[in-house]
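Several structures are given next for inspection.
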Structure P
Amino acid sequence: MSDDHGDDEQLRVSKIRDGTVIDHVAAGEALNVLSLLEIDGSTALGVSVVMHVPSDRLGQKDVVKVEGRELSQSEVDVLSLFAPAATVNIVREFEVVEKTRVERPDRVTGVLDCPNRNCITNADEPARATFAVLEDGVRCEYCDTIVRDGFGELLSR
């Protein structure tokens, strides 16, 4: 076994045939990524999670690999709240066919629930929760509630 850093990472998790690799997730955030993707172990998807591994860019990082699933744009938008430095790699037949860095959108709609129980988006009204993305959190565009962390708890189901 080599002491080379690259070989060490190759041995931790094998390649996937088809699916998504989410790399450069902030250390400790992989479980929030799984929650975002509604992966709880009850499906037959192959999932690999590596947490707190060395990263030249972040110091430490998490990596999430999901077989048989490509992320939607709304999932990537919310992912950017958890992991603003992440890269999303689409894999087909063991080859990366698309590699993109997440970009924080100006707003997200329909993927987070407002924590304010009195917000109109939590009533029986046809209003979908829409949040303006701030530098350090999100703000509900209906009631102005600001959320700075805990996005995993606000994910719409």
Structure Q
Amino acid sequence: MTAQTLKEKIQEDMKNAMRAGEKDKLATIRLILAALKQREVDERIILNDEQTLAVLDKMIKQRRESIAQFESAGRTDLVSKENAEIDVIKAYLPPQLSVADIEQMIDAVIKETGASSARDMGKVMGVLKPRIQGRADVGAVSNKVKERLSS
């Protein structure tokens, strides 16, 4: 038997959520599958696991931005809905990297690329992003790289 792709696992979980009557989880999984299908149609490709992780990362980022707006508007009902969706999406991401692991990776990539100033930010992030995809918040890592290159 071949290894199951991330997309296949999500589709399998959708069927299980239907059988179990988990309406909220099912709705979120359908959103995930719709986003994956949209990207496949737009780019005329079949997504691999790395590309699927990028879509999931983007979905989490969108929900975090929505949460910030809902909190400022005092809509706690919508904040909890978005948080629940984030929890479902996160279940498909690989284990998150620790702060120490992230810092080691940043140091290694800076050394590997020969980066020395903030001008080399793009070069460092270009190498680092695929390595941390789905395993850390790319925005937060980007800020750490900027700090490291500025000092």
Structure R
Amino acid sequence: MRKPRELRVKPIKNGTVIDHITSNKALHVLKILGLPDGKSRVTVGINMESSRYGSKDIVKVENRELDSSELDQIALIAPKATINIIRDYEIVEKWKVNLLDEVQGILKCLNPNCITNKEEPVKTRFYVINREPVILRCHFCERLMEEDEIESQF
């Protein structure tokens, strides 16, 4: 009996591969990146087999390298993700996203009474209380924000 041929996604020549995204979070990553944008070629794998995590998502974006703000946002919803920079079909850089101890200006505090939601020009600031699952605490009002609330902002 013949073994079924495994279908593989075509490699990209240049761009970014975001691997080891927490399962079912790839669509949030696309939203962070503003994709699809009608120009970029994007490949998405959801609930792919992973020997390390059981299952994972993966996003490939051709002809684009991510900026630090995008990486900080991805770390909030996929703290185990790895970033691969591809040039001429080769991985030239590879690293894990880094969830910072403090997150500024990325998320909105969900407490309507927080000073960051008033007319004062105050930039939001959260402390990472837990990394898995991600839990943040507002610097100003001390409201805790859990993973599903963080995801809802992307």
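What follows is calculated from the coordinates using simple rules that are stated; it is not laboratory data. The structure presented is a predicted model; accordingly, all values stated were derived computationally and were not measured. Cβ atoms are built from the backbone, for glycine too; each structure is taken alone.
A value of 0.25 was derived for FRET efficiency 1/(1 + (r/R0)^6) of positions 39 and 55 (r between Cβ atoms, R0 = 25 Å, to 0.05); which structure in P, Q, R was it taken from?
Values: P: 0.65; Q: 1.00; R: 0.25.
Corresponding structure: R.
If distance in nm of label points 7 Å out along Cα→Cβ at positions 119 and 143 is computed to be 2.0, which of P, Q, R is the source? Please report the intermediate quantities before stating the final value.
On the way: P: 0.7; Q: 2.7; R: 2.0.
The read-out comes from structure R.
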Among the shown structures P, Q, R, from which was the value 12.0 of mean projected area of the Cα convex hull in nm² calculated? Q
